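These notes open a run of structures that come right after.
Every number in this text was worked out from the coordinates using simple rules, so none of it is lab data. What you are looking at is a predicted structure, and each value in this text was computed from that prediction instead of being measured. Cβ atoms are built from the backbone, for glycine too; each structure is taken alone.
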Structure 1
Amino acid sequence: MSRPPAKVGDPVSAIDTPALVIDLPAFERNLEKMASFAKGANVRLRPHAKTHKCAMIARRQLALGAVGVCCQKVSEAEDMVAAGVSDVLVTNEIVGETKVSRLAALAREANISVLADHPDMVSAYSTAAERFGTTLGVLVELYSGSIRAGVHSAEAALELARQIDQAPGLRFAGLQAYRGPAQHIRSFDERLRASQEWCESVRAARDLLQQNGLLCESVTGAGTGTYAFEVQGGVFTEIQVGSYAFMDADYGLNLDEEERYVSDFENSLFILSTVMSSNTPEFAVVDAGAKAGNVDQAMPSVWERPGLTYVGAADEHGAIEISPSADPVALGERLWLVPGHCDPTINLYDWIVGVREGRVETVWSVSARGALL
């Protein structure tokens with residue numbers, strides 16, 4: 001683990017760069033807004049810890065009413081449980097005796113649920129749960145398009161749910177219905193239409209299961225891009241939003257109903273960078289390249305500096321294009337970058353620096369960084 005880039009009480013100007021920084025007031029408003037939405041909509045809030053990988057952030061979400069967290073890996077779940085999170089849904093299929101055994105053992109310490117889309121997974125989960133004397137909740141994942149896991153029909157969901165229901169050590173816990181490909185459909189109308197169609201598919205699967213005596217304790221899914229649409233559909237009982245806490249440049253490209261780039265949530269997460277070269281008026285170079293910010297979905301954007309565009313990421317350098325109308329960029333100047341994709345960007349850092357009113361208020365460990373197993 002690297003040394004922290006700042007300490008509590010430092011002025012923002014003293015933060016070493018590149019650093020991952022949270023604007024605490026904006027972050028807190030985001031958490032409160034989503035918690036209020038979930039309460040008003042009468043759905044459970046289960047934020048995704050794969051986004052922040054930080055036990056301290058999970059605790060804040062739980063304090064505002066979240067029922068637990070989602071994780072994507074067994075090691076993420078282990079980190080959250082060690083930090084006191086008592087309810088974890090692993091929103092992934094877990095394959096391999098070692099991982100499945102760890103998952104079943106973890107259920108001694110917390111309420112643990114996991115996904116399945118194949119009978120062999122159900123058998124493996126059951127064997128491990130019996131060996132460790134625990135119970136695992138198991139949800140059937142519905143295929144949502146693209147290259148994704150999940151069963152491909154309501155009938156297949158019913159067959160797998162029956163197997164789960166009859167398996168020793170397992171509890172049929174409902175349906176996983178997260179539709180990842182819909183989160184970044186740019187057009188409001190197209191995103192709405194895709195969500196409505198998805199809700200009908202999910203409803204059909206749920207109804208078939210319930211008609212056959214298999215009650216869905218949970219119908220869980222919905223992300224930051226579609227949560228409001230899917231809750232309106234009346235089939236989801238739980239939402240798995242993650243990026244809402246921070247937002248990023250890619251989510252900033254989604255359009256609202258009036259076809260504007262306006263989000264429900266604020267940018268609260270930034271890569272603080274330093275200009276390390278500025279020898280021409282046409283471009284500058286910052287110390288935040290691909291190893292400081294993920295660029296798989298979008299380039300970072302430069303925050304509140306009109307005319308500056310982040311156009312390229314080498315390993316350790318970021319290229320900033322300067323338009324003729326922009327203010328000059330000075331050597332040593334700090335530029336605040338909105339990450340292109342928040343989840344994998346956070347996984348690049350050991351520390352998150354929380355700032356308020358120009359000073360460092362807190363430094364949090366990204367405790368589940370690199371939790372891939």
Structure 2
Amino acid sequence: MVAQRPTIRPGDPLSAVDSPALLVDLAAFDRNIATMAAFARDRGIRLRAHGKSHKCGAIARLQQAAGAIGLCCQKVSEAEAFIAAGVTDVLVSNEVIDNAKLRRLAHLAGQARIGICVDSLLGLERLAEAAQEAEAPIDVYVEIDVGATRCGVQSDAEALILIERIAAHSRLRYAGIQAYQGQAQHLRQPAQRQAAIDVAIRRVTALRDALSRQQTAIGIVTGAGTGTFYLEAASGVYDEIQPGSYIFMDRDYRDNHWAAEAPRFEHSLTLLTTVISARREYVVVDAGHKAHAIDSGMPAVFGRPDLTYGNPSDEHGVIHCADGGALPELGDRLQLIPGHCDPTVNLHDWLIAHRDGAVVDVWAVEARGALS
């Protein structure tokens with residue numbers, strides 16, 4: 001079943017929106033976009049916004065218009081959706097090993113500037129074979145493991161071999177290094193995040209020095225997320241940052257303790273939900289597992305710190321009030337701040353953009369379910 005576009009129109013009040021629904025407060029959203037764009041511009045660093053947070057062509061175009069050089073994403077199918085929506089520069093900041101997916105990626109090179117990460121000789125050779133069909137060269141970034149223990153080569157020697165092999169393929173273009181420390185993003189204390197990024201910086205610096213001895217330039221060093229981008233930007237080592245969640249700011253990022261020098265962002269993404277059943281001790285809302293992700297914990301209730309959400313099931317959640325305070329009433333509507341914005345957005349076909357209590361636009365989540 002293809003989800004139908006909501007029947008609401010610009011100018012309709014938010015009360016006309018059916019719940020559950022994902023809402024984007026444009027006042028906060030616009031400030032978030034502007035704050036990150038100004039940060040990158042003022043420091044002379046490239047902003048490559050991460051599209052996996054929103055999977056939405058309309059948002060991608062707004063990010064580009066504000067100064068992002070392009071987007072990164074994690075899947076070829078996401079890249080296809082963003083390019084169809086008008087994005088002109090896309091980096092798949094992930095490894096792709098499947099031949100059919102790599103041929104799809106090569107096909108995109110005639111429509112936009114395409115980049116991809118590699119961390120193995122097999123991945124590189126398969127990419128080179130697929131690139132023979134590409135209308136333009138594909139940018140290749142060698143991913144190094146900077147402490148996240150996920151993807152990436154483990155040694156300078158491995159990276160040097162891959163960089164040397166890239167140069168042997170006419171349809172591939174060595175672009176630089178992917179150095180993203182994902183596990184650092186939600187370390188709660190600034191000092192913890194600083195320590196983790198210091199490790200990443202040392203790892204990149206060691207590789208840069210090894211390349212310099214071979215008289216090879218390291219190229220663009222890219223990475224960083226919403227939790228640490230200000231650290232990578234200040235390092236003098238990174239050329240490009242890849243934050244994604246800054247546009248929405250979920251509850252998990254709210255729980256970080258932010259360093260004094262870090263820009264601040266606001267909650268712009270909320271999940272509209274309705275009280276559908278009421279008891280003396282709690283109320284039940286119509287937003288459960290199918291409406292928001294709880295892998296990073298429960299949502300917060302926007303504007304009501306006295307309320308807590310818990311006991312989620314497929315279609316329900318339970319709201320309690322601290323210290324016996326006043327619970328919402330039957331039929332009341334609440335807004336939840338998702339614990340993790342990325343997988344929450346992936347559960348929805350539409351984002352309802354609003355301002356001053358009225359609907360402004362309805363944005364399609366074109367890359368929803370783009371997993372291949």
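Overview of values
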{"read-out": "Entry that produces 6.0 once distance in nm of label points 7 Å out along Cα→Cβ at positions 48 and 280 is calculated, selected from 1, 2", "value": "2"}
{"read-out": "Of the structures 1, 2, the one that 0.8 was derived from, the read-out being distance in nm of label points 7 Å out along Cα→Cβ at positions 104 and 136", "value": "1"}
{"read-out": "If distance in nm of label points 7 Å out along Cα→Cβ at positions 152 and 304 is computed and equals 4.2, the structure in 1, 2", "value": "2"}
{"read-out": "Label whose coordinates, when FRET efficiency 1/(1 + (r/R0)^6) of positions 96 and 328 (r between Cβ atoms, R0 = 41 Å, to 0.05) is calculated, return 0.35 (choices 1, 2)", "value": "2"}
